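Please go over the structures that come below.
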Structure P
């Protein structure tokens, strides 16, 4: 973050003053502007130092600095976590996979449930669909379906996203 002059660090004898609302009040001496800022309990911040006279704004410098640091900080993106299933998965194994998916969703990640067919299993696509529907039913209120079941080659997949809590 670049250096910004505030309060007594401003060197110009006369400045153009802007209020917190953004309206230009006029040209003042530095002392008058500092007194106005002090009356409001805020800081005088040099916004445009190269102008003639420099433009200063009355604002809460600490809050403004915090907001700027928040803007520059990268946002956490959602990851897509994959859960692999098969048509021959057991009931308990499916529940274990559901619990893992719920943990991913609680952390704010999306979950992709992938069911892979091997060999001649592909002839029984309805078995795969029933397993994915059971997976979806077990997730219940913890997730919403972002992408319905989609067949791609020997795989059928569904994408779930976390439900935002109010």
Structure Q
């Protein structure tokens, strides 16, 4: 008997048993006389037997139909009109934004043009170059003074946080 149950279990898990063979398995496992090696399979077949005995109440169909049919939601005409009014307002705002807001174009900064000085005399060219370099040095010194001031502030902060 034990070997035939093992063979039936193999066929059952492969999906090749007939209804009669499945009923034999259920009867074997629902009876109290189950072999120790087959006890892990007993709850499976006992579950099927217990679930087969569960019955639906007599008024189950009525309750189900009531829940399905009675839950229809009625949408009033006012609600639909409000939805369409909202959509129309959004479309009008969008068209107004496209047509009436002026196109913003970036303003270009005026370009500064450099003076071109043509100097024929080498001494005069030297003086003009000297003036240009002095102006450049003056501008660079202003920038380096500001940078030095900021570096000193950062060093003070570093001293506080150390």
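When log10 I(q)/I(0) by the Debye sum over Cα atoms at q = 0.08, 0.14 Å⁻¹ is computed across structures P, Q, the figure -0.73, -1.01 traces back to Q. Among the shown structures P, Q, from which was the value 16 of relative contact order in percent (Cα under 8 Å, 6 or more apart) calculated? Source structure: P. When distance in nm of label points 7 Å out along Cα→Cβ at positions 23 and 135 is calculated for each of structures P, Q, structure Q gives the greatest result.
Thinking only about Cα Rg over 2.2 N^0.38 Å, for residues 47-110 alone, which of P, Q has the largest value? Result for Cα Rg over 2.2 N^0.38 Å, for residues 47-110 alone over P, Q: largest is Q.
Of structures P, Q, which gives -10500 when helix-only ellipticity at 222 nm (-39500 (n - 2.57) for each DSSP H run of 4 or more, over all residues; to 500) is computed from the coordinates? Considering all the candidates, the number was obtained from P. Each of structures P, Q was scored by distance in nm of label points 7 Å out along Cα→Cβ at positions 39 and 119; the highest score is held by Q.
Only the coordinates and a few stated rules stand behind these numbers; no lab work does. Every value quoted in this text rests on a predicted model; they were computed, and no experiment measured them. Cβ atoms are built from the backbone, for glycine too; each structure is taken alone.
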